[in-house]
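**Student:** Alright, structures below, take your time with them.
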Structure 1
Amino acid sequence: MRHRAVILSTVLTLAVSATLASPAQAAAGVVVDLGIAPGTRINKTVELLPTLADDTGVTRVSLSANNGIVASATAKPWRLRWDTSAIADQDVQLKLIVRIGDAETTSDPVIVRVDNYAPLADFPRSWGNSSQYQGSSNSFTGTVAFNLTPRNDAATVRRIDLLVGDTIIDTATAAPWPVTWDTTTLPEGSVRLFTRTYDDLGNVTRNTAALWVDRSAPTVAIRFPVTTGVVSRGAPLLVEASDPAGVERAELWAGNRLVRTDRTLASSGTGTAELPLDAAVPNGPVTITVKVYDNLGNVAEQTRTVTVDNDKPVATGTPASTYLRGTVTAGLTGLRESTGLITLGAFLDDHSGTGGYVFRSPWTVRVNSRAAADGKHVLNWYLTDKAGNTTHLRRTVYVDNTAPTVRYLKAPKNKAKLSGTIKITAKAADKYGVSRVQLLVNGKVVATDSKAGYAFTLNPKKYGKSFTVQIRAYDRAGNVKHTAKRTYRR
């Protein structure tokens, strides 16, 4: 606690008369007064002139500070010169030691306050600790008004200067110690502000803060959902933004209308914001503007004309067949899409190993049905246009990679001799159905039957002296099976 202030000087001489005697009376009554009153604030170098009741036979008078001798005198007027400059601010216990002959007498102690430092003046706590790195709390632009705060003993403060380097830019002379900093006089970048505090004893202390002058807009990159320049209300624009002072918000404008505000970046000060269009923005060309603000109000703007496409692709998937075998070409027919496709994917069920994606015309995907078991499946088409709109087509199909069975039911034996027209019948079967059965003579189709009971008429006169006959069956997926060939003569 601070008590009475003393007059500032390089050397402070204290001499107290008998009427102002301090309670420093020795038991023997030699010391009338130590020369300084309890609670006195002192700094720098002080001189004490103690008062002795009787200095007859006194050979030395010494001043003890916290049990250490700091000054001595061997002759009247017993002037004691004490340099306190090396002592940090603290209470100090003083005693006077008087030597008479071989004996020493010590006075009662007196507590004084050594005060060689003015209170530090702190910058606003919200600015954080001084740092070599720029952040939202230590970045400024324009004119900044704030209060300085003496760390302790504010009543002793007489003046606080605000400085850049050695240049005073403002001074406060009374609480709450308001000052103003005009950042426009400085270039962008790092700057150190200083405070210089003067107290009533003439002590001066300095404090500093590492700050940044920032007049730059945030760094911004716009990422379109799929294709540059094409947007939809279903797929938001991605705005990547960063700023050393922190990003406060991002805005999306359509024409002169604000359609979206995003403040999700405010917590981290950097990152990616999603800015979707609203339903009121129609298809076709529109001018959009993205604005990104940092915490200081610096703003970055990017404006461009884009194409709005809010409609999903429309198409029919091919092949139209319900029964699939081998590798199938999956494609589209009747495609209607204003901005164009960007990808087409086709798969059986969710098996990525059965199909894949293509990224250009003719928009066909090879689907391997052999990667799936025979049976019921779903063939899927996934369409994505340049705006990010998607369409999912589905069709129930049957995978059949197993050939049908076929055999002669009624026919002449191999190497038989034929004399006239004959009837040949066959039996064919398949789990998913037989589509047709054919009669082949010398490898050529001469008759086709698509109804069970599969019957054919053979006239040997059409085929020479010797010829071969074979039955061929197709199932609905296109798998084929042949009987063994039979050779006939006529």
Structure 2
Amino acid sequence: MANSPPIHRLHSDILWRFFSLNADMELDFEDYFPAMDTLRTISQVCPLWRGIAMNSPSLWGRVVNIDAVFKRRAGSMTKWGNEVLRRSGDSSLHIKARLDTKVKEDVVESLVRQNWHRIQSLDLEFQKGTPISGEKWQEIFRVPAGALEGFRIRCNGYQEESKFVLFQNNAPSLRRISITNFVVDMKEVSWASNLRYIEMCSSIFAFELLGTLFVVQFPFLECIVCFDYGAGLKDVDKEALPVLRPISLPCLRRIQLNVGKEVNTILTMLMHITPNEQCALDLAVDKYFVNNYTLDLLREVLPKFLRYAARMSPATDLRLVLKRDWFIFLQSSERSFSFHVQLPVGLHERAISVFPFCFAHTTFRLDSIEKLVFRVVEDEDMDLLLANESMEKLVLRFLSVKSLETDSETLVYLSRFQTKTRTVPFPSLKTVKSTLKDDDEIIKHFLDSRAAAGVIGTISFIGW
């Protein structure tokens, strides 16, 4: 064994784990490099690797990507696709398909029907119809799903609520559900309390989904996602709102909401929810339902979730925008706090007071930010912003920013800020990315005001 190749000295359990990590259709590049092809390549490296792969039907069952093995002209699967199914044996199946033609839908429908009892994960995108508009799919989805753990359905148009009982109310293993334009009432299904991940887009209002948390117990729920931009086709049924009470969701680590209607109801619900102490809130709010009471609620909700965010790993990049018609606090990491609100006419001055207060008086680690996109109010609001003590405190907390992307209005604000306070924001600044040219008067004034405050150093200006 001493002279054998290194791959022969790896334990078979380690190799199997390596193969398993590659047999994953959830990776971002699945559409370009299907997991089934990666697994085939692995199985051809050497006799040892081939033996392990060929004797692991569960690996092949996890990579059934119909899009990668469907022949459009023939209207059937390729030989390789059928070989993958053969190699899966009697193991659990993970099936993924985009149903963009009637022939392809028929092939997938037949495959799902025949193997329903062993499907562990089903990911279908209906581009030519919806799964509950045809009797064939209704028949399948009415059947108990004992093996199903992941269920993702996306439809191309708004769909009314299903009139049949999904899975005959029997899906004891289901842990993840993601549906677009396919309505499931979580209050009516017995398997809801076992879910770890819930995502609903365009099918129900966010306040309806969040309200379910006050009716059904979700002791294991880790993530809830709702985009209700398409739910506006429905009328709001306020009678369906639950009685709010404090609830604890100890496993909930992510809340992502894109809110159209009933913004204040959503914020009130968030005030009543105690999630995991490291829960990340990603909240986007439409301006048409924002009012003064919304700002009152945000003054309570934002600091609460910023406290949770402060317990996570410090962020190194941030996008901070405070303009007349929107406010953005956005990090690139998915597991992070993010907030975006559109502001209607008439609320801007109060928003300038509320939002800086929320973000300045928190333990969130702004001093760890090294890359910052920073844009603030237009010229007519400059004096208002300069007089804001919370904004001053907020700006001065960015001690580690080395790279700044900004615009001319913000550079003017920073110059006046430095002159007014005799303090310098972004003391570690090395690079400014802007549309301005090196000889622009605004840049000169910005550098002069920093020098007058006692900070002298080279800053590179880069055009877009």
Structure 3
Amino acid sequence: MKKYMLLLVGSLLLFSCRDYLDVVPKGYVIPTTVADYGLLLIGGDSGPNVTGNEQVLHYSNDNFYLSSTEVGNVNNPLNTNFALYSWSDYRYADPTVANSAWNDAYRNIYTFNKIIEEVDGATLAAGDTEELRRKIKAQAYYGRAYEYLFLVNTFSKQYTASSAGTDLGVPLVLKADVTQKLPSRGTVAFVYTQIINDLNIAIKNLPDNSDIKLLPTVAAGYALLARTNIYKSDYENAKKYAEMALAKNSTLVDYTQPSFSNDNLSIKLNEQYATHSMNQPGNGYLSEDAVSIFPQDGSDIRLTEQFIENPVIINGETVIKYIMGSYDYNFKGTTSVSVPEMYITLAEAEARLGNADTAINLLNSLRDKRVLDNVQLSTDDFPTATALTKFCLEERRREMIYTNTRLFDLKRENLESAFAKTAIHKVQGNNNITITAEANSRKLIMPIPAQVLKFNPDMPQN
């Protein structure tokens, strides 16, 4: 019989303090051994390595356009698809509609809190060791940090040193207690401090290798610290941890080889330090702006093989060319940290720290595996430090287009006038619509769901 780990969380603590039944359904067990808590880390289709935030993040970034069919009724303010796509104040304004980017994250955090609190008291079954206990606890700390990094970047302003101490964050739930009152939102700085503290605890006992790709290694811990610090604009620490991650694993998949194609996109998962699964990131067409950052001669495999050419022609004009999709049914996007992300994180950090030659060498190493007959970049290509940084940011967008993290980078870039932009969404079909979100606009911050505010009326909205 398949064994499931059961956490009796009722409706969690997202909405109110509710009683829950201490009843164990048939086929489930409550974790008691160290190995049991390890199984909690894995879960199943709705386990803690899956967060249903792909719709929220996909519809909110500037990489994709949707058709009128996908958007639905544009005259219904409670149409979730259009509310998300138009960056509306009505996003999840219906208290009967759950926002999985919030709910799934806090469900997973409950699981990680449960492990952190209880695994030290779990019994050692046959084959269990103290080393395993420490590893499982470390992986739970990593998981909690991972969820909070996505939450704070989705539901809060971008980290800015001058205001992070006052900008509203997200509730930090650090105990597995469904009867506790949901904490206040705190500040962005407070949440980031917790994320970094959790990761610093985790890396002490994360393993060098993992038999299960879902479970993080120490390299994943370093990589997530690098991502966290680049989001903070802390380039010294972003550089430090990206270097540490690459010292553990720097192997890139060569997209220029015939073995890489849209029929085999799952080979990309070999570059992940750990896999945080998501469903297919969404539907839609690559936006004009996103297409414009790729060369149009077909040399960059990230465009020609990661997307399907399917032109939409209106009045003789090609308005959309590439559709998001894969012929590899084993491929699902992943929001996890990866080897190529560390190359571009390190390149950006080096560029911003004034180390142009090092940054360019890193970019060339990555692009050699991505661009057919890649022409080596040199300092002559970048007359200013700003030009090099801009190229690093564009390379990050090209490389991470399937990761659903574009919204976070967009918000980060908007803090600097040299890189700030107005995001554009278009609805293609019978009634063409153009929608904009200006740089540093509230539109790029997801509202707290009405379902949460219904049970927490004192919580401030964005």
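**Student:** Using the calculated result -9500 for helix-only ellipticity at 222 nm (-39500 (n - 2.57) for each DSSP H run of 4 or more, over all residues; to 500), pick out the matching structure from 1, 2, 3.
**Tutor:** Values: 1: 0; 2: -9500; 3: -11500.
Clearly, the read-out refers to 2.
**Student:** Looking at structures 1, 2, 3, which one was mean count of other Cβ atoms within 10 Å over residues 355-362 calculated from, given that it came out as 13.2? Don't skip to the answer; put the middle values down first.
**Tutor:** Working: 1: 13.2; 2: 20.8; 3: 18.2.
Source structure: 1.
**Student:** For the read-out percent of Cα pairs over 44 Å apart, a value of 30 was computed from one structure; give its label from 1, 2, 3. Could you put the intermediate results ahead of the total?
**Tutor:** On the way: 1: 60; 2: 30; 3: 11.
Derived from the structure labelled 2.
FYI, it's all coordinate maths here, none of it is from the lab. None of the values given here were measured: they were computed from a predicted structure. Cβ atoms are built from the backbone, for glycine too; each structure is taken alone.
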